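Got some structures for you, see below.
Read-outs: derived from the displayed coordinates by stated rules, not from any lab. All figures in this text were calculated on a predicted structure; none of them were measured in a lab. Cβ atoms are built from the backbone, for glycine too; each structure is taken alone.
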Structure 1
Amino acid sequence: MEIHLPSLGFSLRKWMDNDVNGVIMILGGRRPSSPLMGDLASLGWDLWAVDRGLGYCRRSGIIPRVAIGDMDSASPSDLKWASDLGIAMDLHSRDKDLTDFQLALKLLAGSYHPHSPILVTGCFGGRFDHLMSSVMTFAHSDLNAMGMVDHREAIFVLRGDERLEMLFHRGAPKAISLLPVTRSRGVTTQGLKWELSGAELEPSFPFSVSNEARSDRIHVGLEKGILLVYVTRG
């Protein structure tokens, strides 16, 4: 599957079992840039707004298929906009055990093909505990977690025997880090300053950080485990 994000200046290819329609979740962290929101909408995937993400959709002129959460960060005007447009609303109390993102993933799991790829935006720029919870939940989910992106940072998820290719059209990123969520075996890279070949990375000692691109095309391969590929433009 290939994804092109012109506003970020890169394209993404991930080798997966099949090519089915995906889902984009807009969370309530740092607001994604308008060009990125346009790129994501142009993919033609279903859009889900999570809490404050509803307002991000409204400001970008994008209509989500679903809005979910306790909506404690959504404005009354955002909620009225969604109601007037007939957007499906899945509302929850603020007094709950799961985060809004976890509720969204749970609902999605019962509604879509298990191989439907999922991209998340609006997840960065806030509290560390929120980000950590979202990343770990996403990486360990039974869903086809593809990645989390905004105009500054991105995290892509590799699980089991998967490969990722990133093509940068407007210069290399500031740093690329490989962060093992579980013991990750057979990690191989191509296009980086410090290459790995069949390496084993441990979550207790994640040393493969702040690598540098030596090509406009970066490959990362994994044989076993769960590995995050983090990219930042600084």
Structure 2
Amino acid sequence: LGEDRNFKFIKGPIFSNIILADEINRTPPKTQAALLEAMQEKAVTAAGVTHQLDKPFFVLATQNPIEQEGTYPLPEAQLDRFMFNVSLDYPTFQEELNIVKNTTGTKVNEVEKLLNADQIRYFQQLVRNIPVTDHVLEYAVKLAAKTRPNTALATAKVNQLLSWGAGPRASQFLVLGAKCHAVISGKYSPDIEDVQAVAKPILRHRIVRNYRAEAEGLSADQIIEQLF
């Protein structure tokens, strides 16, 4: 309540430019649904009032293995909002040694600001302005379409191993990801190799393996490789 005895809306941590959601699948479904609105609509609704989020806005999240107790698997609709799914394995011996050295002493690492919000928006627009040839666009769309079982472009392997494929958002992210990969590789326009370079992290959380694929021990990445 405010001084005038009326309820006052107080902005929470979601009203930031970059959100790090640690162990996102430990949050209950109601919280996941609220985050889904923020990621899709770039807005938050409270008490019937919609509050727009500042730009740029994007979410980074970590996720525990589904097999652990106390986790709530994210629905496909929310997983689809994440552009990339990056798999992190155990660190190497040298990496772990560096982690221990840097976190068990008295040294305090300071975070240095590299970009401000306006610069991030500039680079986001720069990527969107990069031209893409028709054959690369067609390759990206076909690659996503090949993951959809029992459709015109699905391969026999996909029909055998997948129960669900990637939606149109995967095609969009394949093109945007390929543009980014081309830029950091010093290219003026993406090619098919750039699409393939980003395909696994973009598609692996958008396809659903069936029991046959799991029984044969085939990972999502192995199935995606067969589509190149």
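The table below lists the values:
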| quantity | calculated |
| --- | --- |
| Test item: distance in nm of label points 7 Å out along Cα→Cβ at positions 59 and 155 calculated as 2.3, pick one of 1, 2 | 1 |
| Answer label among 1, 2 for the case where FRET efficiency 1/(1 + (r/R0)^6) of positions 131 and 219 (r between Cβ atoms, R0 = 25 Å, to 0.05), calculated from the coordinates, equals 0.40 | 1 |
| Origin of the derived value 16 (relative contact order in percent (Cα under 8 Å, 6 or more apart); candidates 1, 2) | 2 |
| Label whose coordinates, when Rg and Dmax of the Cα atoms in Å is calculated, return 17.5, 55 (choices 1, 2) | 1 |
| Structure (1, 2) behind the derived value -0.61, -0.93 of log10 I(q)/I(0) by the Debye sum over Cα atoms at q = 0.17, 0.21 Å⁻¹, for residues 27-106 alone | 1 |
| Value -12500, calculated as helix-only ellipticity at 222 nm (-39500 (n - 2.57) for each DSSP H run of 4 or more, over all residues; to 500), assigned to which of 1, 2 | 2 |
